[in-house]
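Take a look at the structures listed below.
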Structure 1
Amino acid sequence: MARHPRFTLHLTAALLTAVTTLGANAQSTGNNNEPAKVLRIGYQKSGLRAVLKAQGSLDDKLKPLGYAVKWFEFPAGPQLLEALNANSIDFGYTGAPPAVFAQAGGVHFVYVGAEPSGRHAEAILVRSDSALRNVADLKGKRVALQKGSSSNYLLLEALKQAGLHYEDIHPVYLAPADARAAFENGSVDAWVIWDPYYAAAQQALKARMLVDYAELNSPYNFYEATRDFSQQHPDVIGAILGQLRLAGVWVNAHPVETAALIAPKVGLDQKVVETWVRRYPYGTTAVSDEIVRSQQVVADAFYGAHLIPQKITVKDNVWQSPVVAAALAVR
């Protein structure tokens, strides 16, 4: 199969091993024949990094900078940011809410880049035979979700639109795999989940959507790093984000080819992967003032619902660099 143009983004592998090393390991050498440094990247089952992982394009991009790449898989954003706080990884990608919860909890990280989110890439699901027909019907029901995930915000906004409060439902906090099991066996009434889990559930479980972000405030997704790493290595951050931007451009134009590339790597049916890919408008960007304001709305919503312990100021955790701006400006 011919290699396609280099690309990256947020397609992060689905059923890959928890820890995977790509390209050279710590004994590899850069252009100066010096031992390569290891860049530790956290990823989930959604995100462009599955594309990067499959093609090795990021490895090639970072070799001139003396870096090899090591990949660490996490079930959801909160766990990834915990690893970033523990200095177990250097760079990662999550939805908007995990970063809010992390900042409120004192996790040491900075926002270094952003992605638009897909309005149809996550949803509140019920089983096909469920009597629940709209979000208002969730009152008093058990709803499975990963606490602090992007889906947590979807649930919060959907309840608000339906005239309900968070206290009106019974949240059951579970990681995606456990939530799916609970959904299948009927121990919860609904499940709030993102792609590719969402696309897989639609195909395998014939789940029915109650609501997605189509008519709700859709937040951004974010790339995060430790502040020390960002300040010390803006060239590396710029290289990663620049490669992600190129990846997104290619993926947006080639969803079928992307699905064919990714499906065997992530252990999912190609049609599931294609559904997932088509629901994301990839476009890596710097963290602008507009994006900061959007994220502040998310943070204020969680504080207003008493889901985070303190009010936070998002811009306190934003890192910007002319090196990154220049990398993202390259066409």
Structure 2
Amino acid sequence: MARIPFITISLILTFTLSLLNLANCKTLKRDVKALNEIKASLGWRVVYAWVGDDPCGDGDLPPWSGVTCSTVGDYRVVTELEVYAVSIVGPFPTAVTNLLDLTRLDLHNNKLTGPIPPQIGRLKRLKIFNLRWNKLQDAIPPEIGLLKSLTHLYLSFNNFKGEIPKELANLPELRYLYLHENRFVGRIPPELGTLQNLRHLDAGNNHLVGTIRELIRIEGCFPALRNLYLTNNYFTGGIPAQLANLTNLEILYLSYNKMSGVIPASIAQIPKLTYLYLDHNQFSGRIPDAFYKHPFLKEMYIEGNAFKPGVNPIGIHQVLEVSDTEFLV
């Protein structure tokens, strides 16, 4: 009869003990209280799968749907809350900000109203924050800049107003910033250019003003930016030659603004530029030949400008939308 190696027995015992410890762990009272407050609040009764008093599961009851827990020492804590597309009605649940170990908060595609409370700054471990497709409003609180671990911020398709807070530049890990389809006014803070990891910035379909030159005025700005969506705003001025310094840029979407001037040949030197949307502005002159020889440029859409006769688009125009799911990790 073959003997089971000692190391295998040790691993089995360790795994079994860890399961027993997990079963015996109590959920932190702070998190139990917070989730039960949310459960009892107006509009959250649609979360019918939340059975029992313990959101991490108790005895024979499983964890609540959309709630993920982890073990920290002798306790379980809530680390993820994903409750989306279930028609939750009412204000943003302030009790969420008591879940101090949250790394993911996803409440998208509901009917949440009112502002994001300033207490949101308490969630220091939050990495993914998704509120898109709600009816949230008012200004974004400056406390959003306290979420130092944030990598993904989705605020699109709401009714947020006021200016885009410059405090977003205090988020060193931020990679993806979705602000489109709101009512933001003023200028995009050029301080966002100091974010070393920012890859995707979408501020389209707002009421923003300013120029590209103002946005990229900080030396060495936007070093990792791949996608820049500014469509359907009130940007003026021209495309500065310095935009070519954003060497990682792949998508530049400037459609439906009030921009003017000629297109600088230096933009064709952006090595991986793939989609260039210039349509429905007031650009003039000719398109430099370098654009037509660019090895990666698949689409350049130029309709609705004052270019000289003979200027032709590249590729077939389509509304280019990058799916959120490509960035959720």
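Here are some notes:
- Entry that produces 5, 23, 26, 19, 13, 9, 4, 1, 0 once P(r) over Cα pairs in 10 Å bins from 0, in percent is calculated, selected from 1, 2: 2
- When mean count of other Cβ atoms within 10 Å over residues 149-156 is computed across structures 1, 2, the figure 26.2 traces back to 1.
- When mean count of other Cβ atoms within 10 Å over residues 141-148 is computed for each of 1, 2, the one that comes out at 21.9 is 1.
- Relative contact order in percent (Cα under 8 Å, 6 or more apart) - structure with the largest value, from 1, 2: 1
- Comparison of 1, 2 by mean count of other Cβ atoms within 10 Å over residues 181-188 - largest value held by: 2
- Structure from which 3.5 was derived, distance in nm of label points 7 Å out along Cα→Cβ at positions 101 and 229, options 1, 2: 2
- Here helix-only ellipticity at 222 nm (-39500 (n - 2.57) for each DSSP H run of 4 or more, over all residues; to 500) was derived from just one of the structures 1, 2, and that gives -12000; the source is 1.
Computed from the coordinates by the stated procedures, all read-outs in this text should not be read as laboratory data. These numbers come from a predicted model, not from an experiment. Cβ atoms are built from the backbone, for glycine too; each structure is taken alone.
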